[in-house]
Structure P
Amino acid sequence: MANYLVGCDVGTSGTKAVVIDEEGNILGSHSIGYKLLTARPGWAEQDPEDYWNAVADTIQVSIKQAGIDPKEIRGVGISALAPACILVDKDLRPLQMGHIWMDRRGTKETAWVKEHIGEERVRKLSGNPIDPYYAAIKMMWEKNNRPELYKKTYKLQTAADYPVMKLTGKAVTDYSNASLIGIGYDIINKRWDEKTMDEIGLDIEKLPDSYACDEIIGEVTKEAAKRTGLAAGTPVIAGTTDATAAWVAGGAIEDGDMSLAMGTAGCMGFVHNEPRFTPNMITIPHTVKSKTTYTTCVAICACSSVMRYFKDTFGAEEVKEAEEKGLDVYQMLSDKAEKTPVGADGLITLPYFMGERTPIWDPLARANVFGMSLSHTKEHLLRSFMEGAVMALRHNYELVKASGCKMTPPLVLCEGGAKSPFWRQMVSDVIGVPTSYMKEAKGAPFGDAISAGVGTGVFKDYQVAKDWAKVGASHTPNMENKAVYDKMYPLYLKLYEQLKGCYMDLADITGYK
């Protein structure tokens, strides 16, 4: 009999599933999108049932596309955007719209935890900072603002846990997602810290038990089988976060491996065995050997989105030209930026277009362009935007490096902005590290399928991920360019320190907090 595996990733804009064979071939794939709900400023919610319907439908279509017998599917793995806060009752029905990672409503709860628990204590316990980003803060908001709903809560579920629950009937979580519930999660011992949870006022029994990412936690129920096309009894693993699943797909499985996805946001991960946690970074148990292996995660809010913003705001001429000539407008813009001098003739951009996560955790921060004169063109502005995004990555990289985290070059780049050879070279020049490009990154669903294969014994270990990861073009730092960036970088850092008080003043004036 053949061995097939299913992986599915629940993203912020949509869900994608794949069916693979044991040689790593993708036999079927399907994607479905859904809405982001922003009922109030600072709120970002999604309907948990949208997640489930998308997971069920994409799996069903992928199985049909693959043309296989569902009984030959050996396991299912699911990852998702993280963190998220979905509260379910004893009948496993959602009680509210899920707060997702970009929801910022828990500012008062964040301030309370910082004052009464303290950042150092939380970091030592959870490996993470205190911020509205984390699902424990979101759950505190629910208790403080909708106490009757909180009383009805049976378990908190994340965006990955909810579809796993719908598949198996079990409301649990995995080590990776538990770490991003955060605050009171003991990231080393993989359990909820009773003392901390009691102090912040959350009932520990309302939090899900956590399991190793590739551990089988249940089987597909008869009801879920009808909905998904899977066979009843198919093993389902605990799951993981979207970032760690993507890193598995890219072959980042060993101590020292590092990867950068240059998507709308920029997500850079460092795999390490030692429980060494960098202040102000995100720490997640890795999908691979999740009991003892960690990933330090860099998450900047704006990476390739700066290019899209430039195109939409200033690039009408280039869009028209690209359409007329049948060219890729982003490659055209990249070529124009490359012809502009290194350092954009003295322009420095702080790329905080949507606030910022690591390492400054400042939702009020905004983008700034410093040094502009009448001699600067829009091409200077474009190059400065791109350089600013990479300066933000360098800021994070240097903090992680200073913490002693093992780093084994090259830094593997994939997705979005990494398609541009010029931008890849800029990453190498600004950060000062060799890079390699993974052109055909298969993404989080593929990583989920691999994890399901390891959990069910189809694969001996995660070495198949390394074997299947095909890395192409490489770059080394251009030392002349690096010298320019090394001079500009300290000023880049100084600008935020000088301006951060002004961001608060601006928020007071505009009311946008």
Structure Q
Amino acid sequence: MYVKIMSASVLGVEGRLIEVEVNICSGLPQVSVVGLPDSAVRESVERVRAAIQNGGMKFPMDRITINLAPADLRKEGSAFDLAIAAGILCASGQVDERLLDDTMFIGELSLNGTVRTVPGVLPMTELARNTGIRRVIVPQDAVTEASLISGIEVFGISSLEEWINGFIDDRDTSFNSASRTKFLANDLQAVQSRWGSGEQESEIDLSDVIGQEQGKRALLIAASGMHNLLFIGPPGTGKTMLCRRLPTLMPPLDDKEALSVTKIFSVCGKLDNGHSGLIRRRTFRAPHHSISTAGLIGGGSMPKPGEVTLAHHGILFLDEMPEFSRTSLEALRQPLEDREVTIGRALGVCRFPARFMLAASMNPCPCGYYGGGVDDRPCTCTPTGIARYRARMSGPLADRLDLQVELPRQAVRQGTNVGMTSAQAREIVMDAVRRQKTRYAKHGFQWNSQLQGPLLKKYAKLSSDAEMMLQQVYDQLGLSFRAHDRILKMSRTIADLAGKETIRLEDVAEAISYRCLDKAAE
């Protein structure tokens, strides 16, 4: 007997529909899994066999062929276990196959029949909804995650036996009323209102940083326009402290952004089961400098997302940027421009979203005290050593960093004067963000950093004296076209912070002051 069950896998960060076909015929007892399965899929046969037997059902002693279609797409992981078990039970006549209609099965089976959760439940549930499937059966632990997708019925089961005995009504071959108590309301608004926004109170605040007013101003500009940022300064000047407070200044993710970020964390298996609702706070990823290129950008034989994708719509922080390998840093150039990562393999091409803000810090030299102005801690580096250290970050990569800010050593000051708090700064940022959203509403984006081509000319209008000044600086410093455009985008953000539509001379002058690496190369 032949049956077909709907399941899914993940390709990149999106779900991919997989048809699990099960055929049972007379012959020597044998189970064959075809359709480019990996080891985890081939081993599912033994898990399914034990789960069915321990669930009180009979595993057929016939020839069983399991096909995972499309056959030319490599399948990996254990998400097909539940679908394979359901198919074998239906094909052997132990369960009515009409129970498989309009239903997608997702889950891994243990030997005692317990259903375990798998990565990627959220994008697979979204795929089921988009392809017209009416209901999805997932592990009980994944019900909260799957229910973030509206317009589809979500049922959670904790074991195969529970599905066999509790979810089947022999009278109408449908899900019985008792099982419907397990249904979790999957209206997105209801879920969010019951669980809250998913935001968490931060234990850090901008007011923790003493002094460094120029650095705080740079944070405001970066957060308001999603501009890349680099702090350069001696050890202990607050570079890392400032960067770690960036998320506290930025607006929460909107519904579309939150769903996109939550899907990425679902695919990577990084969603906390106790997490309530969509991820609303912008992510802050701070990988160690020993990270590999594949870990930073993504990769593998079956490509997986890297840190730049986990930082989507958030911040990727590289502390001591020159300490990262040159290969890893150069691999950032394409994602910073295209806002996505494209990884090609023999079996196909995967694209991962990577619309992130790059925040980085570095010392001015290997010892850290070059130009520090401290008599008892002079720089011990040679000019050659300093040049070699700074050359670890190439010119093309530095060109992509909008704000390049030097932070001086701060003198210790007594007193209890408290500077701007994160809440106050966030109000300023939110006002500038609202202006951008209104301005770019019909163009499908919201940040000044996304301006390019004709739109940059249209919305980054300079006053006559500002345009003359920018032209003079462009010629004197030998700026690239990219640096010129990034100064324009920063100027647009500075004008938005001041509530002005036309970019003034002082806006351009301030933007130019944040390009310290361009001045050093003069």
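Any read-out appearing in this document is the output of simple, stated calculations on the displayed coordinates, not a laboratory observation. Source: prediction; values computed, not measured. Cβ atoms are built from the backbone, for glycine too; each structure is taken alone.
Structural remarks
- A value of 16 for relative contact order in percent (Cα under 8 Å, 6 or more apart), calculated from one of P, Q, originates in structure P.
- Ranking P, Q by Rg/Rh (Cα atoms, Kirkwood Rh), for residues 235-322 alone, the structure that comes out highest: P
- Source structure of the calculated read-out (FRET efficiency 1/(1 + (r/R0)^6) of positions 331 and 379 (r between Cβ atoms, R0 = 30 Å, to 0.05), 0.45) within P, Q: Q.
- Read-out helix-only ellipticity at 222 nm (-39500 (n - 2.57) for each DSSP H run of 4 or more, over all residues; to 500), computed value -10000, structure in P, Q: Q
- If you line up P, Q by Cα Rg over 2.2 N^0.38 Å, the top spot, with the largest value, goes to Q.
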